[in-house]
Structure I
Amino acid sequence: PPRGEVLLRGPSVFAGYYKDEKQTSGAIDKDGFFHTGDIGELQPSGALKIIDRKKNIFKLSQGEYVAVEVVESAYKKNLAIEQIWVYGNSFESCLVAVVVPTEAGIAAWAGRVR
């Protein structure tokens, strides 16, 4: 499904930050759209689902948005993973992860490769 930053424009959207032109210009673009900082995904029904915050997400070189916390949370469900750190940047098309396995995970893996 299509996804990206949620932008709002209309008479009910705030006009800007009180006496703070710099922050206002960072939040409202030249076309009058307020950049919410939320990442949304359009559902087949037409509904908008908020999936993350922009500051927790980056875009890979092919344009795909990645929510690092979602990826890390999915991997942390694996009982063989003690810790995980995921890294990516907008100049690359893939992610890199540093994984710290659990002792039990290492023992199970070692038992399979003998």
Structure II
Amino acid sequence: MQDQPIPEHSSEAGCLIRVYWMFLGNAILFTLLAYLFLNRLRFPSFLDAGCLLVLVSLIAARYIDIRRFNGANGENSAPATMADWRKYTLLLVTGCVAVWLAIRILIPVLTK
């Protein structure tokens, strides 16, 4: 019996990067935004930079998952394309920026 090469998408690194962009990174981002909301730190703070870094890392992780590890999309496990990455990036950035702006501008104005 011949040894068959293991496809890239079944590697441990591919699994870890998928877990990061699907779950862990979003949990970190949510935690940072929640802490920013609850503590009302002055602008700019390290949490603002942390939110930006996590946001960029999520986008990069999804890109690497698609390009290097043959990432699948959520629908019928078909291979993800760069169009899926663009949709993910657009949704993530607009959602995160909207929440961040609400925390930093809208809520402080409404609570005064």
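Values quoted throughout were computed directly from the atomic coordinates according to the rules given, and no laboratory measurement underlies them. Owing to the predicted nature of the structure, the values given are computational and were not obtained by experimental measurement. Cβ atoms are built from the backbone, for glycine too; each structure is taken alone.
Some observations on this one:
- When helix-only ellipticity at 222 nm (-39500 (n - 2.57) for each DSSP H run of 4 or more, over all residues; to 500) is computed for each of I, II, the one that comes out at -21000 is II.
- Identity of the structure behind 72, 23, 18 (criterion: Cα extents along the principal axes in Å, calculated), options I, II: II
- Structure from which 18 was derived, relative contact order in percent (Cα under 8 Å, 6 or more apart), options I, II: I
- In terms of distance in nm of label points 7 Å out along Cα→Cβ at positions 12 and 100, the structure with the greatest value among I, II is I.
- Read-out mean count of other Cβ atoms within 10 Å over residues 28-35, computed value 16.4, structure in I, II: II
- Among I, II, structure where semi-axes √(5λ) of the Cα gyration tensor in Å, for residues 44-83 alone as derived comes to 28, 9, 6: II
- If distance in nm of label points 7 Å out along Cα→Cβ at positions 36 and 52 is computed and equals 1.0, the structure in I, II: II
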